[in-house]
1. Upon calculation of distance in nm of label points 7 Å out along Cα→Cβ at positions 111 and 167 from the atomic coordinates, which of the structures P, Q, R produces 1.7?
2. Of the structures labelled P, Q, R, which one yields 0.25 when FRET efficiency 1/(1 + (r/R0)^6) of positions 127 and 319 (r between Cβ atoms, R0 = 25 Å, to 0.05) is computed from its coordinates?
3. If Rg and Dmax of the Cα atoms in Å, for residues 143-326 alone computes to 16.7, 47, which of P, Q, R did it come from?
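Coordinate-derived values only; no laboratory data. Please read these numbers as outputs of a predicted model, since none were measured by experiment. Cβ atoms are built from the backbone, for glycine too; each structure is taken alone.
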Structure P
Amino acid sequence: MRSEIVVIGAGASGLMAAYHAARALVDAGSAAQVTVLEKMPRPARKVMITGKGRCNFTNVKDWNAFSGHIRSKANFVKSAFYNLPSQAVVDWFEGFGMPTVVERGDRAFPASHHASDVVDTLVNACLSLGVKIETEAEVASVERQPQGFEVKLVDGREWKCARLIVATGGLSYPTTGSTGDGLRWAVELGHKLVPTFPSLTALVPKGYKQTEDKDLHIDRSTPLAELGQQLCGIQLKNIQLSLLIDGTEADSEFGDIDFTDGGLEGPVGFQLSRKAVKALVNGSRVSLDLDLKPGVDLTELTVRVKQLWAEIEKDPRSRGVREKERCRILLGKLMPRELIPGFTAMHPEIITLERRGRADTKVWVNLVSIAKALKSWQFDIAGYVGYERAVVTAGGVSTDDFVAKTMESRVVPGLYLCGEVLDIDADTGGYNLQLAFSTGALAGLNAAKSL
């Protein structure tokens, strides 16, 4: 079988590449065929689960603000972004009948908050221009030919093409089809690979999971230890979280975190996870320092804690109440009640027992220690959740081997790569999908123009 342009991978980047290739061909009056090969039964499986099914499909910041959230070489994707900026992506979806909304942080969503609307729009846009989308078409190998490429499928079928676009994604969420195939083909064709590791993933504090080995990759299915059970399900808003690498602060973010069955994640946890995972892989000691009260300094907070304690002691309802219970009442005024068991378990210093005799023990509540713990709750990190639940893959095929203005390989003419298969990744908040769309559009456009 033959198609002038073959796209491997019907994800966000692959479908956008197919659309823009077909659009350019139709506009030029060409009847050349564009075919997408997708190994899974349906296109864009990973898009369907983004944003917990709500699909934050882009971020409408301009380049100057947007580029600060790119964690790889931002200059490489600058041409792609300007070819299809984030507002143009919003306009593109709306032009195909999908209403959109922009929420806090400049994050754009389908108005329905259903990821399926994004997928349906991408697929229908491609079909409207005659793109063929072949599902359950798993590619086994890619070979160079004198007149282009030969793509062999697992089922024995073969496709020949003049231009090949690889948009197979990275290694994250392999159940959606991202199993690193494109990385392997790129290396086999002579490209360099930047070492990969999970990014935007859960970080696992020591004592959070029931694990005895020292493997840094801690599977999400590993049972929770007692600490994990105490913290799992708690969401904390407006906190400051700092990343320490070998005892030195490497980054700090303000916002929200979630304690989940995986570990510590949420927007701020994800933002810090890239540096944290890379440091762990490189053998460094990693910890997170949680400030539950970033709006006040330690001195102010200590005064406030002592004032609250004095109020509790004066309260008639406190008569006959033991010190440990009074301490819980105090903590309930300073944090969500569900956080108290985990907080007290990790800070035994806030309660001191003074033995005065065989049957006489005095309990002291250390108010200064409580204030210090609220300002600096430290979690030593044992490992991280791997690709099975990481949002993106950091690393990938080196962008040094590709032309930024076209996405074409410098090593293999006629070969284009786009999306997460390249060494491209960014923060959470719509940035990664925007990069997938922008690089895909530029690859598709230039593949078509080069015919």
Structure Q
Amino acid sequence: MNRNLAAILAILALVTAPALAQEAAPRRVAIMAGRLIDVTAQRVLTDQIIVIEDDRIVSVGPAAATSLPAGTPTIDLSTKTVLPGLIDTHVHLTTDATVSYLDSYHITPARAGVFGAMNARRTLLAGFTVARNLGSDSYADGALRDGVERGDIPGPHIFAAGGMISMTGGHGDDNHLAPQYRYSSSDVADGVEGVRHAVREHVKFGADLIKFATTGGVFSSNTSPGTTHFSLEEARAIVEEAHNLGRTVAVHAHGAGGIKIAIRAGADSVEHASLIDDEGIRLARAAGTFLSMDIYNTDYTQAEGRRNGVPEVNIRKDRDIGDIQRENFRKAVRAGVRLTYGTDAGVYPHGDNAKQFAVMVRYGMTPMQAIVAATRTGAQLLKREDDFGAIAPGRFADIIAVDGDPLTNVTALERMAFVMKGGQVYRGGAEACAAAPSAWACEAPAN
């Protein structure tokens, strides 16, 4: 009996071994890149072959010196400019810019998740293969991240912060309701012990990073962007607790005082930084703090805010600081501060993320600097340079391509011809889509 069983198992092993070996073989695809932007060396390479196995890049080199195994599917981007997938370091995927303040009170967490699924796809198709989500209710962004990772929905790699920790009455509290409703946001915390507990709770429920606010905001009620929220001691407690738990920290801060509290507390990034002063710029450069300055969305808010039901007081606050923020961006560029590409998507419609490139160039960056901000610098902020931010061996095969030359006309990045994430094509011509198909319908190149 045992001898017969052993013989059967041996036969099964011989029969199934080739099939198992075939299943284990990596899926290989190559890309012919006519022009490739090397964001590490900040140069353009021509006639390059990128070889991908499964979801990672295994080699990049001149076509003349690269030999491919017979039958390797090859995607022809020889007439395109090829870049690493882009990184937006400030988005709100579960929000919709066209939903009014009043209507937002009828949005359930489940409905926000539906917005998130729609917006994640739009963000990916716009060439943004990584997104840092800085605020959502009920940890909906964590659920969205998990759905993308499982392959349930298409979208970028998502780094989810959950809700923004705020002091009572601060930018993250809900200040629109009258006091008789006795409602406060679940992310409100006060005092050193209170904020430490809030960080631990966020980590408990899956936050990849921590966000808190040290100033008022543009789109909150009864707060001013220039006022300072949280003490330095509270801010240090948040940062220390987050870092102890292996999380980076993003701080919402418009006003000069709140910006300096964030930097002195050791935050990894300051969001908005609208009213940063010369001392704040010096502190940021000395500390290596990243600034994520959303200098496009004012255009959208001023044009469409009233139609979308944004209250007049919030439109005024946005108008009052918009130009100041842009001039301070210019100062930060000149000073050599580390600047990422953060747009606050959700204030404007998702999928329009690339419109900020032109504004960054208008206010002092070269096109190459803006592209580096949206790739390599974003990966540095995430502490994931080994995975994202460059077309190089070992990185995820997150690769995009556009017609024309974005180094001479950066608006070319607003029209994606090709989008690959993790070795799978989500946007491209029919042959490219067939060479490395995803589980989702492949979109044609944008016009």
Structure R
Amino acid sequence: MGSKLSRKCSVRQRRGGGNPKTGFDDSWYFQTTRNQHDYPSLDGSTEADVCVVGGGYTGLSAAIELANRGFSVALLEGHKIGSGASGRNGGVLGTGQRKDQIELEKWLGIDDARKMWQIACDANQLVRDRISEFNIDCDLTDGELSLAHRERHQHSLWDYATHLEKNYDYTAKRIIDREEAADMLGVDTLYGGYLDSHAGHIHPLNLAIGLARAASNLGADIYEETLATGIQEHREGVTVTTASGNVKSKFLLVACNGYLNGFHKTPDLYQMPINNFILATEPLGEKRGRQINRDNVAVVDTRFVVNYFHNTPDHRLIFGGGENYSPYFPRDIKAFVRKNMLKIYPNLADVKIDYGWGGTLAITMRRMPHFGREGNHVYWAQGYSGHGIAMANMGGKIIAEAIMGQAERFDLFANLTHFPFPGGRWLRWPGLVAGMLYYSMLDRL
């Protein structure tokens, strides 16, 4: 019981995928940061009630909650705040869980499915509340348009909007037919769907920077360029080691998601890092910007490898489309994504691409977040599967609640049946690639 367990972590640094130092400064987001602040590296030893490893939405959200309740917090970030998926993603602030409510009802039953729906609604509102409370300048814009990429899929979207209105009293999804979609986007390459007025889009890196500023102002200690390399567990808590020091704490939150890289072996079994890619065009001007997205809503389609896009305040198109399942990014990310953009917007063939970047997210086998606890001291939250702006912020809040002794929402997620990826660390990749390629092939049918 009182024996000391030392875990020597094999932190794997990968070229491109899973490496926060690769490509972070290639994005339009990085070039348009506001109120950015550099935090010191850890030098020596320190103590805190809670050590958080990871400076993305999950870790920052937990730090805000805990510091606001009087807990001392030391947050370790291997590179810069938001340099993982939190600062590189498509910026879509969605509603609902990654699995839709019909799937959750079949899996969990109606009562727990309703709880998951309420948590997802609360997650969206949490992000909005923090943007307001902490005066975060991150270009919050309302509206998300979900459209079918094949005619046969639009009826499923319409039925789902009707299901939410009938069974959850959710009236924010308005059914859109193909004609209206074409009027909104200036092209007829997509079909009907629905417009969700409670969803929207943001500048994700500026959100992360604002959350870090809030956590720091509340008293959390943030350390950048401080890669956590090991964990030593003992009766009183945990000691996290780095190259330049260590943090002794009662609790540890592992909040690395797709950048976990083997830091903790248990959550590592249940997630798979994949890379997704985004471009930003040259400025299109206000008139042309409105021609391709009249109301500047976020747009997502129904492909398995989803396309998602919206405009920026300086009238660029941010377009995400395409992924790979390799430790490496494509040599020419701009060209890699551009071919997907032209399937939606063939009328943009003349437009220059100014930025192209990639980032690594973590998926789970069941496409729902994986929350866990090991012993009395170590927690993790991961596997948002591309639905992380709202749910990663909520994930950090839920872990903080559990640390403070309020574990009802944590238990709801922790009790989900998750499966490890087959094949362990070294053999899981071939199976994943085969499965992903199969589903991406269906996008073409």
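1. Structure R accounts for this read-out.
2. On the way: P: 0.00; Q: 0.25; R: 0.65.
Derived from Q, not from the others.
3. Values: P: 24.9, 90; Q: 16.7, 47; R: 21.8, 64.
The read-out was computed on structure Q.
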